[in-house]
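Multiple structures are listed underneath, in structure tokens.
Here, each number is a calculation from the coordinates, and none is a lab measurement. Just so we're clear, the structure is a prediction, and the values are computed from it rather than from any experiment. Cβ atoms are built from the backbone, for glycine too; each structure is taken alone.
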Structure P
Amino acid sequence: MSHLSKKLFFSAILASIILPGAAQASDVKTLTLAYSQQLQPRLYDAKIEAIKAATVSAQTSGRIIKILFDVNDLVPQGAALLEITNKEQGAGLAGAEAELAKAEALNSEAQAQYLRYKTLFPKGAISKGAMDEATAKAKSSKQAVSAAQALLIKAKESLNYTVVSAPFSGRMTQRFIELGETISYGQALFSGYDTQHLRVVFQIPQQDVALWQQQDQVTVQLFNGDKITSKEINVYQFADPQTHQHQVRVNLDANNIENVTVGEWSKVIIDIPSEPSLMIPLSAIHQVSDLTSVYRKNADKVVLNQVRIGRIDTKNNTAEVLSGLMVGDEIVIDAGRYLINSSAAQAQE
């Protein structure tokens, strides 16, 4: 300790001990210390990711004639993302419609012939072979209509695939194609995620698994300082073979994620009970240079008592005492007010 620091240290002790002498111990508000168990926050680094993300692929082939959205755009559900040429698909649809009309005409003829033969057969006007042939033709023509209808549905779907639509509302993150490019079936086109369904993902050590399984809710602190409370906690029941840690997923409420960005880091906070400790009000602490002390009641006097402070609870405005005080000690609650009153009393004398 330097000469100046020693001088300040002993001057602070002398001033603080002399001034309180003018006040009576019975005139101040005091607090009797006792052990208490506090909730201590524990923080984990987590990354925000999308619950629902997808890559949209081509379901037909053709040349791209229009791209309607780009990377970073917000896309509503069902909106057209791009359009491709549809001449081949249109021709296929026209052919399917013609095949259906042909099948329906043949089926009408076959059904009419079947009904005529069905009437004439009991009278012996036609042979059994002719009746069997009419029956088979009626059944096959009916099935041909069903097959033609299926081909028409397929042709319509193929034509609809020439306009690629967004499967859900969200933000586009990647575009794999360019205008004028020819694409084929199954080729990746766009990637994106749903902005309304997000979560934070992080790892915890094995010794924390039981603690997390007991949690009813957690607090997620975003990069900008905003805090979100969530009760949807999913702790993996298996460990990563490389790190031997367990992954935890915490879903975020869709109503509180306006300022949340996928990929950014955040803090996940849970409150865990600490070991019993002595906690004192921050107002009881008297700080002069490097000297941290409190005013302790000793019989009918108040004396300066140096202490070492640990964790500070800003929420409750308290501080943990690591050394310098014991259970049952009685300290002045408001050190600043006590010092002012003592100085005033000293001046009057």
Structure Q
Amino acid sequence: MRNKKNILLVGQTPPPFHGQAVATKLLFDHEWIDQKIYFLRMNFSQSETEVGRFSFRKVFHLFILIIKTVALLIRRFPCVLYYPPASPHMVPVLRDIFFLIIVRPFSRGTVFHFHAGGLPEFVNSLNNPIRFFAKRAYLKPDLGIEISNSQLKEVDAFYAKKRIVIPNGLDVPAKKCEGEKAKNEIKRILFVAGLRRTKGVLDLIETAQKLKEMKLDFIMDVVGLWQESETEKLFHAELSKHNLKDNILIHGKLIGQDKWDLYNSATLFFFPSYYESENFPLVLIEAMAFGLPIVSTRWRGITEMVDQGDSGFLCEVGQCDEFSEAIRSLF
């Protein structure tokens, strides 16, 4: 019988609920057959508002995680490290620098699964010595897994020995998608994401204003938690200024059946994101599972998910005239 290869998978799983954490949980839950998998769960952030921000609790957790990782790599040697690198923000990149430089020498090899986009550009934008140590931390993995072809086409800044593309997938319970779609006289536009400026939340306001000027009858359902207080204040100020409180409903965080019900009642899915680490959004997979046409942006892996004029429409980032025209064509 062939010996199974030892692999240590280290990553954040929900909570908080964001794309990389959800995708990592799928790896944790997968039934591995040909490999012996060991798991270490990161717990740097317990809510969406903590993601990418510094705290002393995170420093302590990093110290403990390094000890546990090194101990397991030594005990199960030879063992491959399977790791999802950081999003393009300073705090998580600094975390990766300390973690990877210390633990990688104890592994037999390294697999990086790049869920977040924009990391190479961010690293290259850093000043030395941080840029030097970041490149050293990410340098020459044995395998680099990208989740979109757009990322594969970019220059390999970290010189992976091999690169492949494995697009994101997601299990949406079949029974949630079955049955006749809810038929509403009022068209419902669904947006699901962490609520921050680069997810396009302010474009929701401007687009809704243009749809209202077109005399269209609609409700825009906004699902997610606020991640930027200043953006939240500006959003609500604009909401009141343009008298859109009857058209835009903020639901907060929804999971399970409550979230599926909104998908089932939606007319279309609107996703004007240009988020720094956006790559292959899981929410678009959810929307497609419910048969929703999508209006989104020409941004990284999104262009590989939406067929222009078939499964939806892609618009230039921030172009609310284009968004509103595309949405009107789907009503």
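One of P, Q was used to compute relative contact order in percent (Cα under 8 Å, 6 or more apart), and the result was 29. Which label is that? Traced to structure P. Of the structures labelled P, Q, one was used to calculate FRET efficiency 1/(1 + (r/R0)^6) of positions 69 and 293 (r between Cβ atoms, R0 = 41 Å, to 0.05), giving 0.05. Name it. Answer by label: P.
0.90 is what came out when FRET efficiency 1/(1 + (r/R0)^6) of positions 197 and 301 (r between Cβ atoms, R0 = 30 Å, to 0.05) was calculated for one structure; which of P, Q is it? Matching structure: Q. Set P, Q, criterion FRET efficiency 1/(1 + (r/R0)^6) of positions 125 and 189 (r between Cβ atoms, R0 = 41 Å, to 0.05): the highest-scoring structure is Q. When FRET efficiency 1/(1 + (r/R0)^6) of positions 149 and 309 (r between Cβ atoms, R0 = 25 Å, to 0.05) is calculated for each of P, Q, the greatest value falls to Q. Set P, Q, criterion distance in nm of label points 7 Å out along Cα→Cβ at positions 29 and 245: the highest-scoring structure is P. Could you tell me which structure in P, Q was used to calculate mean projected area of the Cα convex hull in nm² as 18.3? Label of the source structure: Q. Taking Rg/Rh (Cα atoms, Kirkwood Rh), for residues 229-268 alone as the criterion, the largest value within structures P, Q is that of Q. Suppose you compute mean count of other Cβ atoms within 10 Å over residues 53-60 for every structure in P, Q: which one lands on 12.2? Derived from Q, not from the others.
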